[in-house]
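The numbers here are math on the coordinates, done by the rules we state, and not lab data. Note that the structure is predicted; figures quoted are calculated from it, not measured. Cβ atoms are built from the backbone, for glycine too; each structure is taken alone.
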Structure I
Amino acid sequence: MENPSLHKAQISRYDQQEVMETDDFLVVEEPLEITISALESKPILHKKPVSITMRTPAHDKELAIGFLYGEGMLTSKNQIKNIRQEENKIDIVLHKGEHIDLKKLDRHFYTTSSCGVCGKASIESLEVTKPVVISPYKLSITTSTTLNLPDLLRKNQTLFTQTGGIHAAGLFSQDGHLLCLREDVGRHNAMDKLIGYYFLESNLPLDQSILVLSGRASFELLQKAIMAGIQIVISIGAPSSLALALSQKYNITLIGFVKGKRFNIYHGKQRIIL
């Protein structure tokens, strides 16, 4: 069965002064249009465009739901009557009586695969869109588990193994067992797919799990992690200054540059068992 996330291309490979014609696999990047349908004052279903994101086809329902949750538009699975998809279009149908302020979506921004916040009207719109409940759960992680998690993430990235060009967001238990992993050409899409999965399972917040990112820790990824209640974020790459600022504001343990026997703790050292 053909994998919708992979594209086979014919290439010319140069190796040690020789050129060989061969096949290669590329990760698929296609647009996904997300809309919300809701009953307003009259018994008419109104469809509102929300976003167009460049993504890797797979787990599209999770992606749309995770995105809307991160934007503060959805708070409960019970709001959703149906999820309809036709190729690269997905529509979230709400139950009658569910009132979402669709005017908030008038900015209708375009999201590229590399940036989850491109096109937003102002820096104020980047703030976490609902009050954050600080979890009382005392989560901690050992240094040995911290050092092992990036390798565990990498070993379970099936699409990366085939293409070498895709991001991942993985959720792990406190003792280092993989709970869920999602891959996408966009790092923020991988995160939305992960959160969307747990939203649809009614298993938020994720305050007893550890998030591992395949690349850098950017502002939008920290924002989504905070919305999901995550307390520990580990990135294989570097965090940005805004990501650090968010981790400090909401007391998130932020770790980066995990390689070999080293890593950097940017904030939240109290959760690391040294």
Structure II
Amino acid sequence: MSEQRTADRPRVVVITGASSGIGRETALRYARRRDRLVLASRTEDTLREVAEACFAAGARDVMVRPTDIGEADEVQRLFDLAVDTFGGVDVAVQCAAITAFGRFEDVPAGVFDAIVRTNLTGAVNVARSALMHFQARGDGHLVLVGSLLGEVAVPYQSAYVASKFALNGLVRVLRQENRSLPGVRVHGIYPGPVDTPVYGTSDNYFEQTPRVPPTADTPASVAKAIVREADRSHSTERHIGWFTLPAIVAYRLMPSAFDAMIGPLLRATAFTTEKDGAPRGDDRRRRHVES
């Protein structure tokens, strides 16, 4: 059952990873509901472009704040600014994530650590600041965007898989620890492949070029699920995409067959031998994208 929302009380929504992909679409969806938005990512120029789009879509207020979610102090300042400006935060949505493609031993240690820093430590920092605020006021929704790859391990994205497995576990822990506070809701959103910039902008240490899989959903479909779940009166976890349930069933019930088939399947559907200018070599630049 969904909570009742009144038109005269717009929500205050903090969205991290708001510059593109799922985060951008989530911001636009809340904007159409005339909510007040606080948008964060590492790229201020792109954030301002998203803010303009949100104003055009109907947002009552939009504030942007360049933030490295891997830094706990920066995340706390983001929430402090939202509270000081709008009086509180009703919904916090963490969408930021990065990845790299390649065999585990080919991905440099620094790249692996950076992925974990954003995907896991960054989500932890957002969750900590959000929950401290929600617990103090007795109300609020925390939405953490995980992944199908937090339940199903696949090759060639070892850091991403490791970070998302940990994130899925964190969501369950936070749900357990906040059961005594019915006003504080924790939501895990777990999409399968999503058509975002990740495939063209992430570091690639593989002999093939990543491409959007044919099973990919749109960022807008994930954003729709995020907003829907954050309207509910209880904590939730939702898998998004028709591909997710069959993949989970196969992974759990037929592990040997799954492990034998998943590598060739990915090489055939999620990679191409064509070159597309994706970052390669020692001069690769890590970029934030949405899960």
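When distance in nm of label points 7 Å out along Cα→Cβ at positions 59 and 99 is calculated, the result is 3.5; to which of the structures I, II does this value belong?
Values: I: 3.5; II: 2.6.
Computed on structure I.
One of I, II was used to compute mean count of other Cβ atoms within 10 Å over residues 11-18, and the result was 8.1. Which label is that? Going through each structure in turn, the value belongs to I. Of structures I, II, the largest value of relative contact order in percent (Cα under 8 Å, 6 or more apart) belongs to II.
Assuming 31, 27, 16 is semi-axes √(5λ) of the Cα gyration tensor in Å as calculated from a single structure, say which of I, II it is. Answer by label: I. Out of I, II, choose the structure whose coordinates give helix-only ellipticity at 222 nm (-39500 (n - 2.57) for each DSSP H run of 4 or more, over all residues; to 500) equal to -13500 when calculated. Source structure: II.
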